[in-house]
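Given below, in the form of structure tokens, are the structures.
Please treat every number below as a calculation from the coordinates, not as lab data. Not measured: the values here are computed from a predicted model. Cβ atoms are built from the backbone, for glycine too; each structure is taken alone.
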Structure 1
């Protein structure tokens, strides 16, 4: 089975404040469905109030991040499913719950890890 990252940036989720609770409830329901199906690995949102840092090979901490990843934020889910089609089906469920399109990416399998 392959692990898939299903994600969206915060800016894609345009929901009126008065509807946020119903969106959260819908997303939690899909999350529970994935857990019940045994495909859930991890999920959560990036805490945008905590600035990113980089750590080099000697342990030095540097404020900031790579220029190409400055905009990493939003919600992320990792599922382990048997096919890409299954990942797309789950992404559609999360898209409906969150009211925004979801990006789907497969993790590469490393047999040595």
Structure 2
């Protein structure tokens, strides 16, 4: 049996921008992407702590150590600058492997999205 489990999570990160006129996606600081084991183009689920919105999009690599978290395209309507969001990705794996799998969990500083 195969099941979906959380693979990566960036918990409580601050939105730094929302660009409605971009094609679509979420731009994430490359440092945060690496810490959470996310790759460019990966599907992610976004939860907005401020307004309860839940939606999915894909990752675009942002500038390393910039703290950037920008929602692009239609997703920009689901957030406002300075909202706090949670970014998650999931993986499909064998049920028995899932029992011992440890996801990548990242808890950035909410003030500047840094890992320090």
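Among candidates 1, 2, the computation of helix-only ellipticity at 222 nm (-39500 (n - 2.57) for each DSSP H run of 4 or more, over all residues; to 500) that gave -9500 used structure 1. Highest-scoring entry among 1, 2, by relative contact order in percent (Cα under 8 Å, 6 or more apart), is 1.
Looking at distance in nm of label points 7 Å out along Cα→Cβ at positions 78 and 94 over structures 1, 2, structure 2 comes out largest. State the single structure among 1, 2 that was used to calculate distance in nm of label points 7 Å out along Cα→Cβ at positions 30 and 86, giving 1.8. Going through each structure in turn, the value belongs to 1. Quick check: 15.6 is what I get for mean count of other Cβ atoms within 10 Å over residues 14-21, calculated from one of 1, 2. Which structure matches? Only one of 1, 2 returns 15.6 for mean count of other Cβ atoms within 10 Å over residues 14-21, namely 2.
Looking at structures 1, 2, which one was Cα extents along the principal axes in Å calculated from, given that it came out as 42, 30, 24? It traces back to 2. To test your reading of the models, identify which of 1, 2 gives 0.55 for FRET efficiency 1/(1 + (r/R0)^6) of positions 22 and 102 (r between Cβ atoms, R0 = 35 Å, to 0.05) when calculated. Considering all the candidates, the number was obtained from 2. With mean count of other Cβ atoms within 10 Å over residues 6-13 derived from the coordinates and found to be 19.9, which of 1, 2 does the value describe? It must be structure 2, since only it matches.
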